[in-house]
Structure 1
Amino acid sequence: MSLNKTRERLRGGAWGRFLLACLSLAYEIGVRLRNALYGFGLLPTTRLGVRVVCIGNLTTGGTGKTPAVLLAAQTLHKLQVKTAILSRGYGRRGDGRDVQVLLNSQNVHWQDTGDEPWMMHRALNGTAIPILICSDRAKAGLEAMNYYDPETLLLDDGFQHRRLKRDLDIVLVNALDPFGGGKLLPAGDLREPISSLRRAGMAVITHSDQVPPERVSEIRDTMRAVNPQLKILEAVHRADFLLDLKSDRRRRLTYLKGKQIVCLSALGDPRPFEAHLEATGGHLTQRWRYRDHHPYTLDDLKSIESVRHGAALITTFKDMPRLPPGWQEILAGEVLALGIRMEITKGRSAWERALVES
């Protein structure tokens, strides 16, 4: 049973709510203790000899972290700064302690790297930006320095990875649910208290176009109260193009206008993805939502195929590698992936400066 379903069941009764509150309190004590040990230098940290920029979040999923890492990598590439990305590779097979590298057109299975690094690898093909995957990001960083001589290391989803020292922490905050319901896991979606924003140098409010301006101002005020020095930017996620997964052909978004479409995703928050599809002018008739990082099975796809009635199936680049072998034989009609890009709408020059300042 997924975390969300378990929580909803427990919230239905007084004892369940009490249990969630106790578990969240225990989790919070553990997080605060760990942060204090790092803060006082009682837990070991590693400082590498190059600039390290971390892009992470306070909550579990839904902030648009992967497009943000891609934007940072592409920005540094444009500025001619040699870059490497360090990623944990959530969900990869193996013990995670070996370092896997993705670079250019390397043919590596997504299960050896995790779906998000594989997605970034595909998007960055041709840029010569290596992605090093390891649960020990310091180990991956040392290997990047030994083999690729980067000037900047981008730490993907590393705000809670305190072992590796960084020069800048950029925290993404989803305007649709900025602070995880105000509660820590498992009662809410916060990985650590909002007070942890004191460690950050920059915050980016993502999906800022999907809430009223007054709500964005409230989010800014909440963060400023915690960290008055925090640089706060705003960003939106825009649909970019469609990729036909059977022909590997790119299509314009207008291709969906007037078409019957259905969508399939396993995301922390599927609402922005679905909103992008609705904005294309396609008629979105069905939505299949699975838990984040769900490994699709042929039975999942058979169930979808039995009721999609020939409509074009749209998924995400993150979901694309998790379609199981043999999916082409089951999904008879069109199957496309929606490419998404992040765009800084307020603070673009500050974004560029922050990535390269020493």
Structure 2
Amino acid sequence: MLYRNANIFTGEEGFLVGSFAVEDGRFASIIPGKTDGDGVDLQGATVLPGLIDVHNHGNSGADFSDGDYEGLVTMARFLAQNGVTSFAPASMTLPYDVLAEAFAAGVRLKKEQPKGCSRIVGINMEGPFFSEKKKGAQNADYLRAPDFNAFQALYNGCDGLIRLVDLAPELPGAVEFTRKAKNLCTVSEAHTDAGYDDACAVFDAGATHITHLFNAMPGIHHRKPGVIGAGSERENVVAELICDGFHVHPSAVRLAFRLFPGRICLISDALRCTGMPDGDYPFGGQTLTLKNGEARMPDGAIAGSTATLYQCMCNAVSFGIPVEEAIRSATIIPAREVGCDAILGSVSVGKLADFIVCDEQFQRKAVYMEGELFV
């Protein structure tokens, strides 16, 4: 099928006015300039790659950590409807057997890939290797020191679907864990009170990612640069950013894009209460309260967000981030972080034809997955 006359965001090259063809679920060709003839005339609409959320706990009343397959399907369907065509659901700090059950549901979703649902491209193991001081909304009862054997058992049990594992670099064994785990997936520094030296040691051991920059870590200080300073000076380190307008001030969003040029990975960190009314919701063995779009724990700590990744991308643009940078941070950059950039993340020949048709203000008109319209 030929899709004609669109403003196509191809990826690294930015926008291209032209057409593209889809064959057997993949982008077959990209043709610059105006094209006449058969096919779908998009009449100048904007075309974006399908978005990829690598840090998403839930929505629609469902949470990945529930281990409920039907709930995970509900999550994936909601994401697809909101322009997120691929995702890596994030777990919580919970007992290993509970995590194993959740990961098994992820494996089933990958195998079955229900029609009309976002594609699972990995699992983000967020916890339990975190600092008590910066646990945030994580359950302190289940915090553990980095344990590679336990991690490897979970990794093997889900057929290697874990693509991100998070840890606090100041914990005993963090360096040794990182040296081993980096050979299996991306290692991220997270929920940490680490100073600069501990952060550097784990980056030097192989960590290349920071979980939700600025949140659940010390702020940057001119005498204590910490994780933020250590990560910003390493060109191989990518930093996640929650751009819901609540977790990070717009000025700090702009700062993040300057500290990590070309290395910001937008995430939603969305919770089960995303798309739901105000009220109380279970969260990692605890209870959070949603009120006026803010999700907080009983002690007042910020939990995750209630935004979609698509909203976060649009917010970044409204905060002054160049359009091209915001789109890359929601598409090709997260694709690289979970190792699926060879087939996803840009409108490129040979990649799966996941794309969004929208107007200049990013109001969605249609969402396609492997060339099939499903929204």
Structure 3
Amino acid sequence: MAKIDAFFKLMHDQGASDLHLVSGQPPALRINGEMERIKYKVLDNDMLRSMLYEIAPEDKVKVFEETGDVDFGYEIQGLARYRANFFMQKYGVAAVFRQIPSKILTAEDLGLPAVIPKLALLPRGLVLVTGPTGSGKSTTLAAIIDVANRSRKDHIITVEDPIEFVHQSQGCIINHREVGLHTRTFSAALRGALREDPDIILVGEMRDLETISLAIEAASTGHLVFGTLHTSSAAKTVDRVIEVFPANQQEQIRSTLADGLRAVVAQVLFKRVDKKGRCAALEIMIATPAVRNLIREGKTFQIPSSIQTGKRYGMQLLDDAIMDLLNNGKIHPDDAYAKANDKAKFRPFLKTPPTDFTEA
């Protein structure tokens, strides 16, 4: 057993999502969104380095020594998988580990709206799950892929950096590919995937023009493509995808995206106040004919109005989802205010409303 595994055991017992190991500081856990120190000695650079190198593959150590950054996956059988990131900082080596539960939570376990599992049954198109880092995008996507795996008889390819949730093939054949280990880049894997008879492709992160372009192409040629972006709303997601392209291509991409997009799910996570744990608020946009026309005509600023009038299709605005959580006593008003798009709606719930300089 590696020396560091004791920290992972503690992480599991405490219900933490992340473990932080930094030279010159004691270890820390992120529990329900907040950092908490572990009662342990300050980590010495050499001691931490040897602890980290004990679990890192040789090629990853080489990359880390050359570049000062590296990502990879680490697994403890029967406990969990971890997304590891090593990086250099002022006082030496540091690492952050994100826990990925070995048990994939279902859409029911997560309390996702009824329309979300239906996305797994779409015949083709592009579905984007967005939100800031640590907002639960991977967990939501894993639940959707789980529905497809149990309900369909298809070929699913996932491309991630590193592999997070591991699905066992059920009705579907599932192939997991890791960037840097099984393929050079997201775009190289996507290009290859189009020749590997896939029905569903999961792109862990749509980072650049080439990856986004290939994902849209795959969705337009009869595949169901799931991807993630770091955007905070459905309208901003559409804008982000289009703005990646050169100006002379944007009109064409707007039309292609309008035809291929099926849904955007934007989410944020909140610490619960009614019990231990966290809960998600989701903005859901379904690409109805009205939404497609707005995308095609470059009127993305009108998308929130379409979402508001499209409740019968399962659509909802992020602020409405946050308001539901607040009214049901699940989250704190301060958190609701901090993460809402239209903060004015939430000011009446605050005991002492702050002077928000961002609204100046």
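Coordinate-derived values only; no laboratory data. Values in this document were obtained by computation on a predicted structure and should not be read as measured data. Cβ atoms are built from the backbone, for glycine too; each structure is taken alone.
Which structure, out of 1, 2, 3, was mean count of other Cβ atoms within 10 Å over residues 303-310 calculated from, if the result is 18.2?
Computing mean count of other Cβ atoms within 10 Å over residues 303-310 on every structure in 1, 2, 3 gives 18.2 only for 3.
Out of 1, 2, 3, which one gives 42, 31, 22 for Cα extents along the principal axes in Å, for residues 151-270 alone as computed from the coordinates?
Going through each structure in turn, the value belongs to 2.
For which of 1, 2, 3 does Cα extents along the principal axes in Å, for residues 119-182 alone, calculated from the coordinates, equal 31, 26, 19?
3
One of 1, 2, 3 was used to compute P(r) over Cα pairs in 20 Å bins from 0, in percent, and the result was 31, 58, 10, 0. Which label is that?
Source structure for this number: 2.
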